[in-house]
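The data blocks that follow each hold one structure.
None of the figures in this text is laboratory data; all of them are computed from the coordinates on show. As the structure is a computational prediction, the values presented were derived from the model and not from experiment. Cβ atoms are built from the backbone, for glycine too; each structure is taken alone.
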Structure 1
Amino acid sequence: MNRALIKRFSARDAEILPSLFYNLKADLPMLPKPPLHPGTGQPIQPSDLEPIFPKGFIAQEGTMERYIPIPAEVLEKYAVYRPTPLIYASNLRKSLGTPAHIFYKYEGVGPMGSHKSNTALMQAFLAAQEGVETLVTETGAGQWGSALAHAGSLFGIKVKVFMVRVSYRQKPGRRILMELFGAEVKESPSEATAFGKTLFAQDHDHPGSLGIAISEALEMATQGIRSKYSIGSVSDAVLLHQSVIGLEAEKQMAAAGMEPETIIGCVGGGSNFSGIAFPFVRKNLVEGKNIRIIAVEPEACPSLTEGELRYDHGDTAGMTPLLFMHTLGKDFIPAPIHAGGLRYHGMAPLVSHLVTLGIVKPKAYSQEKIFEAGSLFYKTEGILPAPESSHAIAAAIDEALAAKKEGKERVILFNLSGHGFLDINAYAKNR
């Protein structure tokens with residue numbers, strides 16, 4: 001790390017900010033089944049992905065190295081907001097009357113208010129290194145699209161975003177954020193792609209889904225000149241980038257003299273959950289720890305708790321490689337819940353694999369329960385959480401109340417993956 005970078009934050013921060021990403025695959029006792037080519041049904045090769053992704057991203061997707069260096073250019077951008085704070089939820093603890101110690105890693109201090117910038121900055125850097133001019137993507141609630149729009153502006157990359165229609169209309173603030181950074185935003189299904197036109201013609205008010213938006217983004221990216229697709233979750237490389245969350249949390253918890261017994265994250269595609277959880281999964285696998293790890297999803301889109309573990313496409317049109325994952329089926333259209341970032345039919349293969357191995361325990365919560373938890377958190381801790389993050393809060397509350405019933409001092413850590421200031425209407429509708 002160069003001196004100019006260190007000057008931007010304290011020496012203590014420099015010690016906490018990781019210089020390497022962590023790759024869980026290097027420590028797994030067995031790997032998940034490989035992605036398959038959608039045409040041949042054979043394991044996907046790096047060359048098969050070159051029309052879609054930058055080569056640098058493809059290399060990180062397939063690497064088996066345990067640690068991957070973070071480029072200095074990306075570290076400099078991280079240093080604006082990382083390390084993110086680890087906060088002791090003392091007021092929530094007092095409100096619950098629990099002996100449990102509750103900590104949360106607050107990713108809402110990031111430039112776009114969520115964890116998504118961790119991978120957006122890395123992907124924009126890799127694209128810029130290869131001369132890519134445009135990145136095309138999809139977004140659900142808008143956190144990912146906002147993060148990529150911001151990252152693209154920093155590295156000189158144009159960004160085009162297909163935003164799931166129900167979120168496009170429920171969350172105009174996110175669309176405005178993307179456009180402020182120069183991104184082009186379309187509600188999906190759209191009339192900008194052949195696949196989108198078929199659905200738009202059937203129903204102009206089709207609520208859309210992440211699977212549909214992915215199909216539109218892939219179609220546009222692969223047909224464009226000097227354009228590539230950018231993904232905000234699910235892929236191994238994205239989960240790798242998000243490991244900075246848990247790596248920081250490890251050091252911060254150690255500095256606090258605490259070791260977490262329970263790790264919690266909300267889960268839609270798997271990005272923020274893996275970020276907080278995977279470095280602690282390593283402790284279970286390598287150090288023989290017995291940390292309880294919980295992934296929380298919405299009852300309206302329960303891929304882990306009710307989906308099938310099988311090969312399926314990551315998009316509705318069937319353009320992506322076949323992924324071995326928990327899935328509700330690529331044609332599944334979830335209800336228009338307000339936690340738009342969790343409205344995805346499938347789950348990251350690595351997260352699905354950990355559930356299969358019994359290392360991760362999945363839970364599903366109702367929208368009513370998560371808004372109650374988010375409201376309590378706001379009243380006690382003074383941070384309005386994104387509806388997605390409120391799933392993790394709800395589980396943390398349940399764990400803390402269980403500790404109260406048992407009279408045990410558990411140590412609970414959850415990931416508060418984003419703030420909810422642009423989701424205020426959702427809270428208004430669920431009071």
Structure 2
Amino acid sequence: MSRYLSRNEKHLPDKFYNIKADLAELPPPPLNPVTRQPLNPADLEVIFPKSFIAQEVSLERYISIPEKVMEAYSVFRPTPLIYASKLQSYLDTPAKIFYKFEGVSPTGSHKTNTALMQTYLASQDGIDTLTTETGAGQWGSALAYAGSIFGVKARVYMVRSSFKQKPGRKIMMELFGGEVSESTGPTTDAGQKYYKDNPDHPGSLGIAISEAVEMAIKNPHIKYSLGSVLDSVLIHQSIIGIEAQSQCNEAGFEPDIIIGCVGGGSNFAGLSFPFIRNNIKNNAKTKYLAIEPEVCPSITGGNLTYDNGDAVGLTPLLYMYTLGKDFIPPPIHAGGLRYHGMAPLVSHLVKSGFIQAKAYSQDKVFEAAKIFLNTEGILPAPESAHAIAAVIDEALKAKKERCPINILFNLSGHGFLDISAYEKK
């Protein structure tokens with residue numbers, strides 16, 4: 001079998017997939033943070049662009065991708081589906097291992113998929129600035145890049161621990177015209193709450209979200225953009241799984257296990273949700289593994305309940321697995337996974353039994369990344385390395401059981417701008 005499976009443009013879909021259309025029961029709805037009543041979509045207009053809200057509440061199974069977004073995708077999509085023959089040989093396993101490589105995007109991660117769509121929608125609504133947070137810097141880079149294409153400014157609050165660990169991401173954001181602020185910081189009420197007590201506070205995605213949302217609430221010409229968690233973001237990321245399905249079909253195999261890392265849940269959902277439809281509609285037996293860090297285990301260590309998406313309490317209450325909005329995770333190098341909550345749709349599918357979750361230590365994750373670099377020749381982002389650690393475990397289990405299974409995982413970003421993290425780990 002060839003290592004690089006087809007990247008023919010026929011695999012690039014013209015529609016996103018919305019799993020809500022196929023669920024027997026929808027997750028509990030978001031609540032207004034003030035009234036604690038089910039959220040009216042109009043309540044979101046102070047924060048989000050109207051066109052984005054329309055997609056957030058949509059129950060349509062397929063949502064068309066606009067022509068200008070398709071043009072932007074064509075620069076790097078479809079992304080390659082790669083047969084990890086070198087890793088398989090190293091592990092001496094009967095399991096065949098495949099990965100969808102999102103690191104070929106202009107900013108090196110899957111985040112570009114939703115950034116392009118969200119920025120396009122904002123431009124159509126006449127929005128000139130989007131504000132957001134970023135953990136590892138991948139989302140902030142993607143939004144700044146998308147903004148440079150569709151003429152929308154990006155104002156990014158970058159979690160301090162990553163701001164210090166990953167200076168290359170800040171440089172990339174600024175090269176694309178983005179404005180980057182360290183979070184926590186003194187420029188917002190939300191940031192001052194933590195900054196005054198400790199100017200070196202490591203920050204968290206929850207705090208950075210509060211800072212970004214505050215800017216949108218205070219400025220009518222600024223709207224907020226989120227890179228994970230929300231239903232519409234997971235819809236945009238479904239392009240990964242739709243392509244992968246087409247590529248797998250052409251290669252003549254079906255995955256038995258699908259694996260991805262989870263922080264907010266978007267890259268895992270993007271790959272898995274189009275496949276989960278087969279489990280829902282056709283009783284397929286594919287297994288789904290969501291991998292999170294031991295020090296920020298929102299699924300395996302959290303509670304399924306209503307909680308704010310940010311630390312201060314400005315955002316709607318979401319029904320999700322959460323460690324609590326006040327949880328401050330240690331400054332691990334996988335900054336994109338340092339989030340207290342999990343996407344409501346991912347949470348719902350965990351509760352429904354379609355998805356299993358596991359937590360891994362940073363040491364095991366970094367060892368897996370080293371093995372992957374020395375076999376497949378790609379340095380993964382620390383976030384994606386969580387998925388690789390689980391892939392190795394599943395492949396060795398298949399070896400022990402002499403079981404020739406197919407494993408598919410999402411390599412959601414490269415680690416070239418995370419190189420200092422590997423040096424200091």
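Brief remarks follow.
- Largest in FRET efficiency 1/(1 + (r/R0)^6) of positions 30 and 190 (r between Cβ atoms, R0 = 30 Å, to 0.05) among the labelled structures 1, 2 is structure 2.
- For distance in nm of label points 7 Å out along Cα→Cβ at positions 70 and 374 computed as 4.6, the structure of 1, 2 it came from: 2
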